[in-house]
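No value in this document is a laboratory result; all are computed from the given coordinates. Because the structure is predicted, anything quoted here is derived from the model rather than measured. Cβ atoms are built from the backbone, for glycine too; each structure is taken alone.
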Structure 1
Amino acid sequence: MLRTINFMGVRNIAFAITVLLTLLALFSWFHKGLNYGLDFTGGTLIELTYEKPANLQEVRDELSRGGYHEAVVQNFGATTDLLVRMPGENPQLGTEVAEVLRKAGGDNPATIKRVEFVGPQVGEELRDQGGLGMLLALGGVLIYLAFRFQWKFAVGAIISLIHDVVVTVGILSFFQITFDLTVLAAVLAIIGYSLNDTIVVFDRVRENFRVLRKATLIENINISTTQTLLRTVATSVSTLLAIAALLFFGGDNLFGFSIALFVGVMAGTYSSIYIANVVLIWLNLNSEDLIPPATTEKVDELP
């Protein structure tokens, strides 16, 4: 028989850590802000391929000599592939910069593979629609939980989800990792992952209310969390291994996406135990909350 782990014995320490991390994340979010990518700010993206491995510093120096001081140069997959990102409202900027790099290649000429321009108005619309999409996702989760669980469970799940999103975005803000559409997709994926983890624990808590009739709420949560621990660890570890593969081998284009998912999965696993469950204790969940309301049948008094 699996020994029950007293998860809730350290809930006050876990709560203090949660508050600290959340406040630091919010401070970074509002103080530093997010490092929005070209998807949201508008600008030009140029993808080039060289015959030999390209020297990033030489490319940056060449762009600076050409008057393009705000260019971001990074490898894209292989060492022979480069990605150049530049802010600006000129649709022809990408072609001009690509031509400068092509001529400066010398014995290592560059081939232009792709030039994309995102206007500032389009970028602003994408940013607004992305934020709206996140709110709609949280709203959909709230509606689902309202039908799936008793309202105290729903409150715990929503607070847990908000924590995961705030901490993930806060870390992205602190390290100024580029926030683009792929990172936004990762944040939306985190909402689904964290919710799934929380629901597994909540389902077991609800079932154990019928089985462990004499157990207190804290005992029930400890037993339920221990019973689902192996499943939680197996899911989280396998997910993190897949994300780590993307992080190390996916290239710079998937770096922000991978980091966001990695942080979000860890935050989701933590919050499923030490936030969602703790909220149930604060709200004093009991077996009576799970009893469906009594329905009275109408009596036909007509003769």
Structure 2
Amino acid sequence: MAIWNLGSINIDHVYRLTRLPAPGETVTATGLSLGLGGKGANQSVAAARAGAQVHHVGAMGTGDDWVIARMIRAGIDCANVARLADHATGHALILVDDAAENAIVVHPGANRALSRHAVETALAGIGPADTLLIQNETSLQAEAAGQARAAGARVICSAAPFDVAALRDVMPHVSILALNEPEAAALEQALGTAPPVPAMLVTRGARGAEYRDLGTGRVTRQPAFAVQAVDTTGAGDCFAGWFAAALDAGLAVPQALREAAAAAAIQVTRAGAGDAMPDRAEVAAFLSARPQPRT
């Protein structure tokens, strides 16, 4: 069993400001931090720290070696991360003011420059016991999903950044569609019906998450754990990556939801995205202090 993740790799440049600049205005930042980001890298780190064997398939520029080093330290196999000389590593410029308002510019860079041959070669080893994770921040999601499904693997697609056209292409190959509640409503409105996928994982912010089995109509709900949030960046990625790892380990959906909710609760109490993902020991300790209610 293993998780293969065709996923984005970004460097987050977070600038702290007293206020956001107006058009044409220059404002001096009060602080700068660099961190590992991108929905793909975030999910890979979450799944690896959950204990899964994770193979990341992606691309970045030829510099920024600290990014690869950080992913490898998290336990991720990065042998299929291409280094592209003609493309910059994906990055996000994030402006955050004292009122916690933000403005973000994302440059996809190498994330959108993967070749079909590279993806097909990287996924040649995927099999029926494995899971493919994809998000809408790279190229070739539909092609990768089709290859994985043909090999018998489970395909979990995170529908962000939300794009109906991209989802139409990939949904025929998807096992579980992961998205937040507004995205789920927008997709159903655009399609005029429930998405043509076997199941949906819907995150609902402070109200937790639910797993919708669209074949049986059964809905499994998981409340959120009450914590003092510091930074919610990457919380959905943490949840999706941990949920995928739990299913990969053979856990039933209710337990997978509970572990994913605990991991996300820990993650939001820390600053950062990929760097803030908890490990299995932390999640186990968190849950041991919160016994599951009897039903």
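Structures 1, 2 were shown, and distance in nm of label points 7 Å out along Cα→Cβ at positions 182 and 206 at 1.6 was computed from 2. Taking FRET efficiency 1/(1 + (r/R0)^6) of positions 6 and 222 (r between Cβ atoms, R0 = 30 Å, to 0.05) as the criterion, the largest value within structures 1, 2 is that of 1.
Taking distance in nm of label points 7 Å out along Cα→Cβ at positions 22 and 198 as the criterion, the highest value among 1, 2 goes to 2. Set 1, 2, criterion relative contact order in percent (Cα under 8 Å, 6 or more apart): the highest-scoring structure is 1.
From which structure (1, 2) was FRET efficiency 1/(1 + (r/R0)^6) of positions 158 and 254 (r between Cβ atoms, R0 = 30 Å, to 0.05) calculated, if the value obtained is 0.55?
On the way: 1: 0.55; 2: 0.90.
The correct label is 1.
Among candidates 1, 2, the computation of FRET efficiency 1/(1 + (r/R0)^6) of positions 142 and 262 (r between Cβ atoms, R0 = 25 Å, to 0.05) that gave 0.15 used structure 2. Structures 1, 2 were shown, and helix-only ellipticity at 222 nm (-39500 (n - 2.57) for each DSSP H run of 4 or more, over all residues; to 500) at -21000 was computed from 1.
Source structure of the calculated read-out (Cα Rg over 2.2 N^0.38 Å, 1.32) within 1, 2: 1. Please compute distance in nm of label points 7 Å out along Cα→Cβ at positions 38 and 238 for structures 1, 2 and give me the label with the greatest value. Largest one: structure 1.
State the single structure among 1, 2 that was used to calculate percent of Cα pairs over 29 Å apart, for residues 54-229 alone, giving 30. Of the options listed, only 2 reproduces it.
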